[in-house]
Structure 1
Amino acid sequence: MMNAIAKEVMRDAPNKGLLASVSVARFKGDADDFSGTVGEVEVADPRMRCRNLDVFYNDKHAIMDVSLDIGKNEVVAMIGPSGCGKSTFLRCLNRMNDTIDICRVSGQIQLDGQEIYDRRLDVVPLRARVGMVFQKPNPFPKSIYDNIAYGPRIHGLAANRQELDEVVETSLRKAGLWNEVKDRLDQPGTSLSGGQQQRLCIARTIAVSPDVILMDEPCSALDPIATAKIEELIDELRKNYTIAIVTHSMQQAARVSQRTAYFHLGRLIEVGPTDDIFTRPRHKLTEDYISGRFG
């Protein structure tokens, strides 16, 4: 499983980080005047706590001194221009950047009070607790059933076939896919439509009982109808999971999130309640991006 995920990360992560100097270079002067994140980075009941995070791709400083809490049972949306560091930050939350040789991470990230960059920490169970849904659906070349059953099998979450059947059905139901696929579980996951494949990937993530679900532009390759289903699903999943989502759609961020974080040139410029960010932004860079002056 990790080979497939590693390829997904390697395909676009370094390039996204290196694009910052191109996509928003003309706004560098404003970023150089940065004096600290506007808004409250802390929450009362954090599931994940990030402090003073810096990320480098070789000599490229992709993330600069970012601190941010992600609260339990909330959706945090990360927005900003292409190459601003939001996807790089997201991948730090389950150490997916470890798969990139040129990437170096410093700072602190805690999951329920445990430091995830502790060298003694096993990243395999970490990535079960903090699951990832990628930009493009990436079902395994297996049956629908085996796509969901793969994680529970390797993590020993089901003692027998009956328990495994229950995990598969429960995960597909939570992903809103069960009624569409229950009569063809033996068919390849790749035989589903794009929107169904993305919900299959979400079900695959849910199957290992994560605490946090990371979503990197999960609707960018989907049509409006499939996007609406994913957004409805995100709202439903928030009852049981903490969700961090990267999106280029400000409308989507406004619809699905409770808090929004705006990134610019590797810095976290502003964070706050989603309604405030979109109606009363406090930083000029945030206001310029929200109003469409750049991005």
Structure 2
Amino acid sequence: MSAPTKVLRAKAGTTEAAWVRYTLIGVALAFVLLFLVLPLAAVFTEALRKGLGAYLEGLREPDAWSAIRLTLIAAAIAVPLNLVFGVAAAWCIAKYEFKGKAFLTTLIDLPFSISPVVAGLMYVLVFGAQGWLGPWLQANDIKVIFAVPGIVLATVFVTFPFIARELIPLMQAQGNDEEQAAIVLGATGWQTFWHVTLPNIKWGLLYGVILCNARAMGEFGAVSVVSGHIRGQTNTLPLHVEILYNEYQSVAAFAAASLLALLALVTLVIKSVAEWRNEQALKAAAELPPERPVSSEMTLQPASGKR
């Protein structure tokens, strides 16, 4: 059997019929429109149902501004902390071998497997009035639960795997060759990280920060448990949306929800740009011509060319 015949038979055996492809594409598009695009459009439609004035009025409320401010504060604290932890954990796991490495990796994945509500209850058990540290905190007039510190702690817990989980496989795939070469050439540890490691992981790091920030601003379960739902004080934007909706203030609720939707769309755009830039960088690196090794004859040849 000739080679072209084998290729044709292989294609015929692995390529679906046209109606199968179109059916799968149609089902996928219908799913996206029904479960993603339509609900997102409904949020903005309901928010603007009574006009732009009512929409802006719902966002100008003091409670809404307090919720927005607290959401931004929690994200502004949680994301940098997770950035430092994620880079350190990824560096440790990807670059070194030590006892307990698998256990550390499991701990990093712990928030993925625990319900956010359970995470909030854990903090209540530790820092609540009847918790392990509750009497000491009360004696020193330190508020954690039903206050901003508890919200920040809950946000940090549910978001800290994102950056580490983006960087660990990336660093493992890159290996240690470049770092070891830099150290051999006399670079310090900080110089090696700043000039070698960080440029290689910058797009993965940015992608992890984007996901971490999106989860921090949209977290509901753990924050709901530790916040106490104090209006104007401990309500984040998702909690504010829930309260308004339960009070049948639909326009104000959907106006606040539209802010979260806009943040999600901005996050998606930034993530897409980061992925595109990463692909362009990888493609440019792949198109570079290989370095020509210096031959031994050229090495032994004197600079003047005379013997």
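Taken together, the values in this text are just the output of simple stated rules run on the coordinates, not laboratory data. Note that this is a predicted model, so its numbers are computed, not measured.
Tell me which of 1, 2 gives 283 when you compute volume of the Cα convex hull per residue in Å³. It must be structure 2, since only it matches.
Consider the structures 1, 2: one of them gives -11000 for helix-only ellipticity at 222 nm (-39500 (n - 2.57) for each DSSP H run of 4 or more, over all residues; to 500) as calculated from the coordinates. Say which.
Numbers: 1: -11000; 2: -23500.
Traced to structure 1.
Suppose log10 I(q)/I(0) by the Debye sum over Cα atoms at q = 0.22, 0.27, 0.33, 0.36 Å⁻¹, for residues 173-212 alone works out to -0.69, -0.97, -1.25, -1.34; of 1, 2, which structure was it derived from? Here the read-out was taken from 1.
Looking across 1, 2, the calculation of Rg/Rh (Cα atoms, Kirkwood Rh), for residues 189-260 alone that yields 1.26 traces back to 2.
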